[in-house]
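Any read-out appearing in this document is the output of simple, stated calculations on the displayed coordinates, not a laboratory observation. Just so it is clear, the model here is predicted, and its values are computed rather than measured. Cβ atoms are built from the backbone, for glycine too; each structure is taken alone.
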Structure 1
Amino acid sequence: MKLLISLFVLFLFFQIFSYAQQSVRIENDTIFQTEFSFFIFFKTNKDQADSIPDWQFNRLRNALRVFPQGLIQLEARTDSRGSKEYNHNLANRRLDFTKEVLLEKEIPENRILDFVFGKTNPIADNESEEGRQKNRSVQVSFKLIKPLVPLKGRIICMESGEGLEGMVYVGAGKYQDSMKTNTNGDFDIKVPSIGEFSFEFHSSDHIKGRRNYELRLIDELLERLNLEPLREGMFFNFDDILFVGGTPIILDGYRHNLPRLYQMINAADSYRFEIQGHVHCPGRPQHSGPQCFGLSERRALKIYTYLVERGIEEDRLEWKAYSNLRMRYPNAVNENLAKKNRRVTVKVLGMVD
């Protein structure tokens, strides 16, 4: 079975290379990236789900029509209660149930990759009922094999017209890469040929905040990038450092982004910064109290402490609670928007005295 899957994935690589070479030069680098995913949840010791998100399965079917080279990955899990063997068998039955639903929805079986984890490799802690429920699941993901292609450009100071030496960072899901520009500000770094990727730049006195791009839509946006020098009052929004609701704990899938914040502030070592904490707290503005103001204060302090512990000078940093005063989505209608309010922003306070 593993050999067949390996041969099938290898075949897909060549399929995608053939397709992509119609428009761009392809090198032998690829990433296997999740485009979207959802969960089917099960009750304790059950291998049949009470509710099926039909619209998500329709979304899978439509995605395969648009991207016929796509794959559907299934990951079956259980909570930690019971023996390893029992939970492995239970996860297998949950996987079989999910595959039957996929086949009923006319999803081709040869597009499905499956993994059974049982109680190993949990996606949440098993200390709380909420965490155990998340582990009693099959995660369904739509994935694409994407070639990586070169992105070339030059970063220039808007005032002097000279090239800028610094670090370029790109990312797409779990794929991340970085490189140093040369004395002319030139960079040559690989990005996915399909879909969005993030791009940002840090130097001692110029910063370009993180922004998403698509290669097919870039045109000349990054070929010659003009940046103004850092000045007091500039803001940088770290919308990929988000917190668990009601806590100062960073979400599991976002912790790996913290070093990038450190690298930005460390590079601009002649400047002072304010670390700003935010919350999702609909309703009237709260300028004090533990619920909104206090929580945003703890979040700002958490990031401040992280930076100081890694060597950033305390006299270059301040931290401040912004409560629910600057929510990006004050009328968030779903959790995906609400979680984007639980974030960190950074403000330039000026140069070090």
Structure 2
Amino acid sequence: MSSVPSILLAILGLGFLIIVHEAGHFLVARWSGMTVRRFSIGFGPALAKFDRWGTTFQIGAIPLGGFVQVDGLDPRDGTPPDDPGSYANKPFHLRFAMNLGGSAANYLFAFLALWAFFGFWRQVPTPPIEVTQVLEGSPAERSGMQAGDLITGTSTLAFSKIDEFGQALQGAGPDGRVTLVGTRSGAEQTWVVRPEPSPDGSRLMVGLVYRPKGFVEEPMGLVPGAEVALSQVIRISADSARALLGLLNAKTRKNIEFQGPPGIVEELSTAIRGSTASALQALAVISAALGWMNLLPIPGLDGSRLLFLLVGLVRRKEIDPRVEVVIHTVGLIFLFGLIISISIGDLLK
């Protein structure tokens, strides 16, 4: 598949994940008896819209996320104080569930997609390993590796599984070196690398991007697939948390990169060009990451609304909705600016 169709499919895939998130809010709001005025993918003027079930469904001109407009969520929307469909008139547990619904939907989709992948459709990558990019100044570059090289093993082991490559790096000898063997344009090659710690210090890396040259199907089955899917969702959240904590460390901060929509689309596009299974797995990973990110207590995100609800519960006095709206508005402006800045960086790359 050429890059243009895969990029278009990736954009649709990212839009689908936004729909999943907003659908979580929408369904919980409707189930709770709240009036939902608008379901929007994107912000700004509507490019297309239709009305159904008392809700306007639309596509906004600014593709930076989405929102569900619930009566009473914004105290300035003119909803009557005694309106039974107002968010403001619902009990704590329903308002909490509505704000949690988006991330819950993202996590549910991630779990189901990974369950399908591992349980029924798992494709196990097989050697050799093709180097697609060598990072500047990395151990791989110093060893003489180039994009297009094929790694088949170490000086003492021929790889039979892709995982053995990572294990070989983690098991570097007393001198910290690993001798890798492979080919370049059919000619045998040897590279001596000294792996370095990753930005978060959790593993050793040599600074290259690679992909397997082949796949074999090895589905795990119903129950084992569900167990692995759940563990993967937890791992994605833990990795996201470690990356965020890494920003607090001056040594690791410079090595952490965030991606905006263009960067995410590029990664998803690459997965789509690989195989349907890899695309499904990539969608699941992005969905879980979106679910986790939206739970952060940052003004403008769902996590901040959940935090305000919890603070009000502890204080036994809710925070003034007008103050909360101002805080969320400022947060959204900041987030939009950050997303635009990161996206520009993605495009410049």
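Here helix-only ellipticity at 222 nm (-39500 (n - 2.57) for each DSSP H run of 4 or more, over all residues; to 500) was derived from just one of the structures 1, 2, and that gives -8000; the source is 1. When Rg/Rh (Cα atoms, Kirkwood Rh) is calculated for each of structures 1, 2, structure 2 gives the greatest result. Assign the value 19, calculated as relative contact order in percent (Cα under 8 Å, 6 or more apart), to the correct structure from 1, 2. So the calculation was done on 2. Given 4.7 as the derived value for distance in nm of label points 7 Å out along Cα→Cβ at positions 84 and 316, which of the supplied structures 1, 2 does it correspond to? Only structure 1 yields this read-out. Which one of 1, 2 has distance in nm of label points 7 Å out along Cα→Cβ at positions 284 and 332, as calculated from the coordinates, equal to 3.4? The read-out comes from structure 2.
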